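In what follows, structures are represented as structure tokens.
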Structure I
Amino acid sequence: MNGTTAATATPASLVIADDSPAGISRARDVARAFANGLRPAPDTTSADTLALVVSELATNALRHGGGHYTLELTADPGAVHIAVSDPSPLPPRERAPDLDGGTGGFGWHMIRRLARNVTITPGPGPGKTIHAVLPC
């Protein structure tokens with residue numbers, strides 16, 4: 001979130017859970033709505049970056065993390081915090097992007113490139129939570 005002014009007001013923390021590929025679109029929409037609720041609202045590019053990172057994290061959780069996820073969005077004056085939890089304890093694995101076969105491999109690279117900071121913590125339960133921070 002690359003605005004020139006710090007956020008002065010933030011919407012309440014938002015939590016959604018989903019186990020459906022159709023929910024990825026909803027997660028993107030929720031991320032954009034969350035960004036639009038920030039004051040000042042981030043520019044379109046920053047809101048799109050938030051939606052992209054949320055989409056990639058949720059997609060990875062569905063495909064590789066056990067088939068469902070919980071997304072939490074919070075913000076403070078300097079950053080938007082994304083937390084995606086899934087039931088798998090296995091960390092994301094980096095792989096070479098598939099340029100010809102369409103099997104992916106781009107998401108984890110993008111997430112790490114776009115976020116200011118990415119960490120992985122154990123839990124809840126036997127799973128993990130991936131935390132990504134985007135600057136405001």
Structure II
Amino acid sequence: MNEVRKEIEAFVDTWTDSPDGNKQGFLRLYGLLAGKGDQVELSFHSRPGVTYSLRAAVPGHNRPLFAMVDVIDDQPRWLSVCFFADMVADPEEWGASVPGGLQGEDALCFDLDACAAETLDYVVLRLEEACRAAGGR
């Protein structure tokens with residue numbers, strides 16, 4: 001996990017704060033996942049100019065991940081947080097259904113152009129729900 005943490009910290013260090021709050025939103029989501037200790041395995045996939053992808057998995061679960069937090073490398077950067085559609089609810093219908101969108105399975109994605117508190121809180125609840133559905137805490 002230390003190598004992943006170093007990669008993420010190096011990436012975040014190059015990200016300039018902006019009024020949209022997306023850097024802080026990413027840090028909140030990352031902090032929540034990292035705070036789960038050995039219950040959750042994190043990986044980080046950099047594709048500069050395209051995406052920076054934080055992926056979360058519960059060891060021993062039948063899927064290789066339960067959530068993907070993508071930083072879309074645009075101006076400004078924005079977040080797309082995706083889950084397998086059968087692992088989370090979306091009572092407010094804020095997510096977008098993406099057939100076959102996550103490793104060939106149906107996904108539910110939340111695109112955050114700006115990390116407003118209410119929207120980010122909603123996505124945090126989905127992240128916690130997906131973690132529990134994958135057998136994590």
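What follows draws every value from the coordinates through simple rules; no lab data is involved. Keep in mind it's a predicted model, so treat the numbers as computed, not measured. Cβ atoms are built from the backbone, for glycine too; each structure is taken alone.
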- Message: Between I, II, which one scores greatest on distance in nm of label points 7 Å out along Cα→Cβ at positions 13 and 53?
- Response: II
- Message: If mean count of other Cβ atoms within 10 Å over residues 45-52 is calculated from each of I, II, which structure is the one that comes out at 18.6?
- Response: I
- Message: On mean projected area of the Cα convex hull in nm², for residues 61-116 alone, which of the structures labelled I, II is highest?
- Response: I
- Query: Ranked by distance in nm of label points 7 Å out along Cα→Cβ at positions 85 and 109, which of I, II sits at the highest value?
  - Reply: I
- Message: One of I, II was used to compute distance in nm of label points 7 Å out along Cα→Cβ at positions 21 and 125, and the result was 1.6. Which label is that?
- Response: II
- Query: A value of 18.8 was derived for mean count of other Cβ atoms within 10 Å over residues 29-36; which structure in I, II was it taken from?
  - Reply: I
- Item | Top of I, II by relative contact order in percent (Cα under 8 Å, 6 or more apart), largest first | I
